[in-house]
Structure 1
Amino acid sequence: MARVILFNKPFGVLSQFTDKGSDGSARPTLSKYINVPKVYAAGRLDRDSEGLMVLTDSGQLQAKIANPKNKMAKTYWVQVEGTPSGQSLANLNNGVLLNDGKTAPAKVQQIDEPDNLWPRDPPVRFRKTVEDTWISITIHEGRNRQVRRMTAAVGHPTLRLIRAQIGDWKLDDLALGAWKDCPAPSSVD
């Protein structure tokens with residue numbers, strides 16, 4: 001039976017167990033939080049993003065989650081600068097043109113600030129003269145920094161990005177920096 005771990009990754013943590021940085025400095029990695037042998041991240045989450053990561057000891061499950069060809073849904077809570085218009089949200093829903101092509105349609109809606117949200121360290125830099133808004137974005141692709149590039153393409157740069165769900169796995173009330181074992185899907189050995 002495959003082992004599956006859900007982890008709530010803090011801001012600034014690399015989504016890998018070691019850091020071989022060119023400048024010799026040691027940046028925080030998964031090993032600071034998870035001391036479980038033979039599990040690996042199924043997909044990546046940028047260092048400046050927070051939230052749900054799935055780790056597993058199953059190469060088959062890892063490929064299923066990480067490979068964009070499998071189109072596993074990933075939902076993000078995104079704090080953006082400004083208040084997106086209905087047209088901006090429609091553009092995100094329909095797909096936006098990025099420098100590497102048009103994105104697939106997404107499921108996008110404005111939301112209230114998520115409940116039980118932890119403070120970010122360091123705090124998000126706000127501009128006092130510009131409002132901010134939370135939106136939920138569900139995508140099935142996995143392009144580099146895709147959600148950030150999508151919100152920027154419609155004129156609303158991302159201030160904070162939290163992955164809330166991967167497939168059927170949800171962040172729920174998992175504390176920041178905490179992890180828990182989770183049942184593996186029945187379709188994976």
Structure 2
Amino acid sequence: MEFEDSIVSKLILLFVMEKMEMPLSESSIIDICTNQNSWLNYMKCKDALFQLLDANFVYVTNTQDNEERYTISMEGQSCLAHFYNKISFELRNQIIDYIKNNRMHFKKSQEYVADYFKNNDGTYSLVLRIRSDNVNYPMFEIKIATSSRQTAIEACKKWRENAHLVYEQVYESLINFDEE
């Protein structure tokens with residue numbers, strides 16, 4: 001029974017990664033499977049993730065900020081295609097519904113990155129990024145100076161909701177679409 005439970009735990013992780021359709025941080029995977037839902041407990045989730053990594057069913061990439069992201073591999077997809085029915089129909093539907101309703105939240109939290117730091121003169125600098133699929137460089141990055149820590153904090157919160165709008169505005173302002 002314990003062995004079967006371990007297999008289902010791994011299949012749940014593979015199913016989540018496949019349906020999410022984007023690389024996920026370890027903390028996002030744990031949050032999805034344990035905190036937001038009770039599909040796995042914390043220890044089973046971590047153990048299953050590292051076993052999948054060892055078996056090459058999942059691979060790791062690093063972002064430009066040196067953060068690890070986990071993605072289902074071709075071998076993992078093949079395994080899942082053969083054994084997904086070991087996950088109950090009800091649980092598969094629950095996972096699919098959760099991902100439909102929450103994919104954008106996780107996409108924003110992983111792709112729209114905001115940070116700030118204090119400068120020597122007492123001001124604060126914001127570093128706002130939109131990560132690209134290419135992990136070697138951000139798709140968009142802007143640095144802004146602010147006068148207070150509170151302004152920096154508020155700007156970071158707003159960035160996660162408005163990054164796509166800012167990017168769109170800057171892109172349309174700078175790129176001439178009538179190029180010949």
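Tell me which structure, out of 1, 2, gives 17 once relative contact order in percent (Cα under 8 Å, 6 or more apart) is calculated. The structure behind it is 2. Taking FRET efficiency 1/(1 + (r/R0)^6) of positions 49 and 153 (r between Cβ atoms, R0 = 35 Å, to 0.05) as the criterion, the highest value among 1, 2 goes to 1.
Largest in distance in nm of label points 7 Å out along Cα→Cβ at positions 17 and 169 among the labelled structures 1, 2 is structure 2.
Once Rg/Rh (Cα atoms, Kirkwood Rh) is computed for every structure in 1, 2, the highest value turns out to be that of 2.
Consider the structures 1, 2: one of them gives 13.1 for mean count of other Cβ atoms within 10 Å over residues 89-96 as calculated from the coordinates. Say which. Considering all the candidates, the number was obtained from 2. Identify which of structures 1, 2 gives the largest calculated value of distance in nm of label points 7 Å out along Cα→Cβ at positions 9 and 137. That would be structure 2.
Suppose you compute helix-only ellipticity at 222 nm (-39500 (n - 2.57) for each DSSP H run of 4 or more, over all residues; to 500) for every structure in 1, 2: which one lands on -3500? Answer by label: 1. When FRET efficiency 1/(1 + (r/R0)^6) of positions 25 and 57 (r between Cβ atoms, R0 = 25 Å, to 0.05) is calculated for each of 1, 2, the greatest value falls to 2.
Comparing FRET efficiency 1/(1 + (r/R0)^6) of positions 33 and 105 (r between Cβ atoms, R0 = 25 Å, to 0.05) across structures 1, 2, the highest value is found for 2. For which of the structures 1, 2 does the calculation of semi-axes √(5λ) of the Cα gyration tensor in Å, for residues 73-112 alone return 24, 16, 5? Derived from 2, not from the others.
Read-outs throughout are calculated quantities, based only on the coordinates presented, and are distinct from any laboratory measurement. Computed from a predicted model, the values in this text were never measured in an experiment. Cβ atoms are built from the backbone, for glycine too; each structure is taken alone.
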